[in-house]
Structure I
Amino acid sequence: MIKSFFHAGVVAAIFLGLNGCNDPTPQLSEPPPPEVTVAHPIQREIVEWDYYTGRTEAAKTVEIRARVSGYLDEIAFEPGKIVEKGDLLFVIDQRPYQAVLAQARAGLKRARAQLTLAITELERAEQLVGRKLIAREEYDQRLAERQVAQAEVMEMQAAVESARLDLNFTEIRAPIGGRISRQLVDGGNLIIGGGEGNATLLAILVSIDPIYVYIDADERAVLKYRRLHQEGSRVSARYARILAQVGLATDKDFPFQGIIDYVAPRANPSTGTVRARIVIPNPDDQLSGGFFARVRIPGSGRYRATLITDRAISQDQGQKFVYVVNDENKVAYRRVELGPIVDGLRIVRAGLEPEERIIIKGVQRAREGIEVSPQLAPMTAPEASTQTSAKPLILEAGKEFSPGQG
């Protein structure tokens with residue numbers, strides 16, 4: 001009985017299997033082409049920028065020292081404040097110099113009295129020698145006495161002027177307008193004056209507006225600028241004043257604008273660089289000497305460039321490339337030669353045509369030769385881009401540029 005059931009089950013299984021073999025095999029559908037976003041390269045008139053780092057410096061820096069010696073009697077300014085040209089800064093004890101001036105004036109009066117007497121004696125001698133009442137030698141003596149008296153008057157006039165200058169020099173005034181440091185010597189100390197190197201340093205005064213930024217360009221950059229000048233595509237800073245844009249450590253872009261007004265006539269043999277100076281208007285006193293500065297200047301003439309976003313660029317063993325979609329919606333490989341970033345987009349020097357469709361999104365799904373479903377979108381810069389689009393101002397040689405321009 002058990003064997004009969006077993007044989008019946010085997011027969012049923014074989015029957016069901018044969019029936020299953022008669023069912024048609026299901027067909028597998030092919031996956032749709034991957035979707036990618038494509039964009040055409042942007043064609044735009046641009047100027048390439050060269051970037052440098054530098055330091056700000058005051059246009060004028062004056063070490064305040066005394067011209068005369070004496071005890072410091074008064075400090076007439078607030079440390080760190082702005083002073084105007086001619087403002088009183090320090091006063092040295094004036095009493096010794098007042099006494100010297102009074103003595104010199106008294107000596108001048110005495111010399112003038114001696115001159116008056118010598119003139120009178122000479123006039124009398126002229127009358128007497130004409131009547132032969134005195135010898136010629138005595139007349140010559142009176143004439144010499146008058147000349148000596150005249151010289152003494154001139155000498156004492158100079159002594160009075162010198163004493164007056166020394167008295168004026170006891171009042172030390174600001175030679176320029178600007179911001180002054182703290183006093184480096186307290187009142188009551190002996191001040192050593194004069195033009196010698198050991199004259200006491202009293203304070204430091206720096207100008208505010210304009211301010212300088214110094215940068216150093218390497219030899220390759222300098223030779224590039226000179227070649228561009230010869231080709232006529234970019235004027236050299238040696239012959240014209242070129243706009244420079246400056247940003248500080250906390251700036252994301254370059255809010256300050258100035259001009260390159262000086263280029264050193266020779267390279268520094270120790271560093272192989274040429275120093276250039278940028279003048280920046282500073283009417284609101286935002287800049288001070290010693291700040292770190294980021295600088296960009298025009299590094300080329302204006303030309304029409306091809307621009308793409310960095311998101312489209314891939315790299316394989318150091319080689320930069322992009323994927324493009326051809327007319328058959330198939331992916332093609334394009335090797336590209338890249339330049340710097342301008343306004344958040346990368347310059348493509350070679351490898352692309354303006355009408356090509358570049359994959360900017362979905363690059364990881366693209367492979368050369370596969371078919372894709374392209375969705376056209378505009379070429380845009382990354383949102384994090386902070387580049388400015390200010391145009392460089394290039395002036396003609398010999399044309400004056402006011403720091404307030406631009």
Structure II
Amino acid sequence: PASFAQARIWLDERIRFNPEKPKVAIYNMPFVYRLQSSHTLSVKHLRHALHLTVNKHPSLHTSLHFDIEKNLLMQRVSTHEDRNNNNMFSIIETTFETDEQLNQILHDERRNPHLFDLAQGLVFRCHVIYHEQISSNHILSDKDVLIFNFHHALIDFPSMKIFHHDLNQAYTTGQLLYDDNTNLRYLDYAVIEQQMSMTGASMFWLDALHDCKLSQPLPLPFDRYRLSSEHRSGRGTSISFDFGQHLSHHFLIHASSNSVSLEQLALATYYVFLFKLTNGEKDLCIGINTHGRYRDELRSIIGMFVNAIPLRCQLDPHLSFDKIAKRVQDNMINCIKYSYFPLQRILNQHPNISNPVFLDTSFDFVSSMIKDEKDEIMIGDSGFSLIPYSIKISENETKSKFDFILSIQHDLNL
């Protein structure tokens with residue numbers, strides 16, 4: 001069977017977003033790199049290294065299909081025989097001359113819903129983009145661009161560290177050793193996950209969400225009424241702003257002096273903001289994503305482990321903000337402790353829920369160095385830098401899975 005995480009992404013793409021007429025790809029994961037100055041890369045050797053890496057990690061050539069008889073989403077590792085010896089992933093080579101042309105290619109990798117075929121196990125592609133013309137000796141230079149693009153149903157962000165490590169080893173040595181008999185595979189994880197009882201977690205979530213109206217949306221202000229049966233467009237509007245040095249300093253001091261983490265303080269602030277935005281809604285339930293790699297053995301596997309969980313806050317407006325922050329802290333600690341309990345099992349405890357709309361309001365907190373070592377990778381002796389780029393669809397629109405999300409980025413250099 002497919003894992004709970006795979007099934008959640010697969011279903012979300014089909015239920016919330018129209019699979020027959022998709023407008024924007026919600027779960028494409030492109031990573032765009034440019035060679036550092038004076039560095040070069042052999043595309044021939046890169047092809048070989050990618051073949052070795054994809055062959056080692058089954059998730060990079062796994063298909064997902066719904067078994068009608070079993071009424072279950074199944075995963076199957078594709079082989080060369082399944083593809084009639086065709087590649088288990090695609091490598092595309094194109095050219096660009098202007099920045100506008102390059103941006104158009106980048107946007108297509110991000111938003112094109114037809115790049116992958118989950119039913120066939122085509123879930124990874126490599127796009128080599130040469131500046132002005134394809135190199136006759138197929139050598140990449142620092143003016144060229146390299147894109148690794150994945151479908152999120154089969155891979156998560158922590159998987160990229162493993163992917164980069166093995167790709168570098170395969171490129172450098174021309175081989176990649178692994179043992180299927182001793183290494184835990186993603187398939188094994190999916191089977192074990194289905195069989196685990198998780199009694200303690202089950203009891204926790206039953207209690208945490210007792211009497212919670214999970215299918216009742218937060219009364220957020222809106223500019224157009226949406227029918228419950230209406231598919232989403234995947235389009236939204238994004239507003240970004242900087243806290244500034246003065247406010248950031250006070251935010252850090254407040255968290256430290258009250259012994260709460262920055263994430264917990266930010267979440268408490270978000271709940272208070274939602275309370276005001278909804279004209280005094282006291283029972284606030286939102287969704288957050290957790291990495292799902294709750295055991296050390298899972299940290300070396302490429303796959304999709306992310307779980308979405310509800311975070312409920314029954315806000316008492318008579319409490320001081322510091323007391324609210326403490327309650328949020330206690331609640332978040334407990335919820336994260338049991339965050340391995342799959343969202344589907346949480347929802348199964350509430351069979352009357354037709355639509356878990358709490359997931360439409362979300363929160364995300366990311367701590368990183370703005371100039372992070374994760375933004376640079378090595379392939380052989382060649383260094384690559386990750387290119388940040390906009391996810392805008394048009395001048396005023398951006399890609400969005402949610403009705404409303406607060407995403408906070410904390411620069412650890414502060």
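Annotations
- Given 1.88 for Cα Rg over 2.2 N^0.38 Å, for residues 76-315 alone, calculated: source structure among I, II: I
- For 23.4 (Kirkwood radius over Cα pairs in Å, calculated) the corresponding structure among I, II: II
- Among I, II, structure where distance in nm of label points 7 Å out along Cα→Cβ at positions 220 and 236 as derived comes to 2.0: I
- Value 0.10, calculated as FRET efficiency 1/(1 + (r/R0)^6) of positions 108 and 292 (r between Cβ atoms, R0 = 41 Å, to 0.05), assigned to which of I, II: I
- If you line up I, II by mean count of other Cβ atoms within 10 Å over residues 60-67, the top spot, with the largest value, goes to II.
- Label whose coordinates, when mean count of other Cβ atoms within 10 Å over residues 68-75 is calculated, return 12.2 (choices I, II): II
- Per distance in nm of label points 7 Å out along Cα→Cβ at positions 252 and 300, the highest-valued of structures I, II: II
Quick note: the coordinates plus some simple rules give every number you see, no bench work behind them. What you are looking at is a predicted structure, and each value in this text was computed from that prediction instead of being measured. Cβ atoms are built from the backbone, for glycine too; each structure is taken alone.
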